[in-house]
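These notes open a run of structures that come right after.
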Structure P
Amino acid sequence: MEWRRALVEIGQFGGAEIAELFAVVRGIEGELEEGKVRQVLAGKVLANLFYEPSTRTSSSFYAAMVRQGGSVIPINDVTYSSVSKGETLADTVRTLACYADVIALRHPADDATLQASRVCPVPVINAGNGKGEHPTQALLDLYTMVRELKLEEAAELRGRVVAFVGDLLYGRTVHSLVKLLRLYSVKVVLVAPAALQLPYTLRQPDDVEMSLADALAVADVLYVTRVQQERLPVELQGELRGVGFAYRVGVAEMARAKPSMVLMHPLPRVGEIEVAVDGDARAAYFRQMRYGMVVRMGVLRGMVG
């Protein structure tokens, strides 16, 4: 399926599609810097349909739409929608398609976006589905790496070391990003407790498991995630409740990292990165959020612009 029709999974993107999108995103960055953003989405409507809590994704999609002249129907708590009356996802998206030109959908079911795309007459964007994927997050994460490492294009990531730290089993941002990085022969390092390691379906033979201390010495990018407590099976919740602190990155850890290393986190953080690290020039997670808005501006421009 062509991503402009429905952005379901990161596998819809190849190197050429990413290069094309990133060229558009670079142009949008220039528009923002000049204060002259093209109003190419004037008259277009985005429906933000979020069945799970969200701050960054919902807000960045909202900002990405209105900055380009569009408007947004925000549904950020389905408790107050007809979902609470038992309405199906299919009926909800078909209804919203009567009002909107594109729908950003977050849902706890892993196949929600795929199912929605099969019945929805307007483009649907996967804004995070269960423990499955989060493709626009992967795109913004890749763009962050390119910009923060001062590369011209994503292809220059070849041979770089990206270390993933924390919950690699339930973290959908990790799942999408690992798939995306495979396009560029990036060296993947895995730093996680055994119970939260990357699923074997996403692994490759040359992936390496390391301690945090060892990973800090070699990583070009350190991608830290929180433990997804809301997705843990009941039997693991007590056992893993405090495990994130065993993988905490603080000032002492940053002192052992490369001077050029990029520290990323999809946020929210709940103790994995100490606040004292925020002032370190290598801490890119808030710049990452800004890149996220710009990348989503490019995605929306490509789908309905």
Structure Q
Amino acid sequence: MAEVIGATLRHQCKIQHFDPAGLTLRTGDHIIVKGDLGEEYATVVMPAHELSEDKLPAELKPVLRIATEEDEERITLNRKNEWDAVRITRDRVKKREMEMKIIRADYTFDRSKVTIYFTADGRVDFRELVRDLASIFRTRIELRQVGVRDETKLLGGIGPCGREFCCATWLTDFVPVSIKMAKEQNLSLNSAKISGCCGRLMCCLKNEADTYSYLNAKLPDVNTPVKTPDGTIGKVQSVNVLRQQVRVVIEEQNGNVEIRDFDVSELQFKPSKKKEKRLSQEEEKELKELEG
């Protein structure tokens, strides 16, 4: 077992473990740690705790110090210079008539390197652009091409739910999201309603996918014959997945129709394979594009 703290580097949601090096650290403290590229600015999200050896990173790097006022001033200056770097890079790209969209720039804490993120439809030869920028910024330049999901994560924003994007706040990795998840949750397969601001299927569809899959497996299909507690045979009109309730249509001998709600545990029915909703070719093409 080893004592570690959990911290996130700037613009990253993934928690990394560091050796506290004897420092007393609390959640929310800003610290300077030893990173892959030298000194890095980070925020404590998990106070000191013990971690088993098999879960430790290959190299447990130390916390160098709690961020000082001078460190905070450097970070503020770096952020200002990053906007300048974006503006200058966009100007150079425009002059060279290059087909690329500059998203943002990140300086390392010690300003030994600046990473510039961009999107493009295909591969871009940016060697001459790197030389231009290196002569201007006088530091190492890395141009990194990212996809539309990463673009949204880097820029941030507010989702349809009214909250900040999951990918920009807490989501550590992009997980595969499929149309099947939307079907399992009985959502409208309207692309405008199930796609995020990045134009791909919303990541939050994954959050409850396992729960809906489990609950749906316990319910009968619509139009399936079922036997009610009093022995009457009816057909399923609709189901309430979360409440685990089934609405049954019962045709009486006198020709009247009765509609009643039952808990699924009260009914007897033959389990059947769930049938997926059939889509038109246009819908299938559009939804496949959303899956990315």
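A few comments on the model shown:
- Among P, Q, structure where mean count of other Cβ atoms within 10 Å over residues 20-27 as derived comes to 16.6: P
- When volume of the Cα convex hull per residue in Å³ is computed for each of P, Q, the largest belongs to: Q
- For 2.9 (distance in nm of label points 7 Å out along Cα→Cβ at positions 132 and 156, calculated) the corresponding structure among P, Q: Q
- Of the structures P, Q, the one that 11 was derived from, the read-out being relative contact order in percent (Cα under 8 Å, 6 or more apart): Q
- When distance in nm of label points 7 Å out along Cα→Cβ at positions 52 and 268 is computed across structures P, Q, the figure 4.8 traces back to Q.
- For distance in nm of label points 7 Å out along Cα→Cβ at positions 68 and 172 computed as 2.2, the structure of P, Q it came from: P
- Structure (P, Q) behind the derived value -8000 of helix-only ellipticity at 222 nm (-39500 (n - 2.57) for each DSSP H run of 4 or more, over all residues; to 500): Q
Taken together, the values in this text are just the output of simple stated rules run on the coordinates, not laboratory data. None of the values given here were measured: they were computed from a predicted structure. Cβ atoms are built from the backbone, for glycine too; each structure is taken alone.
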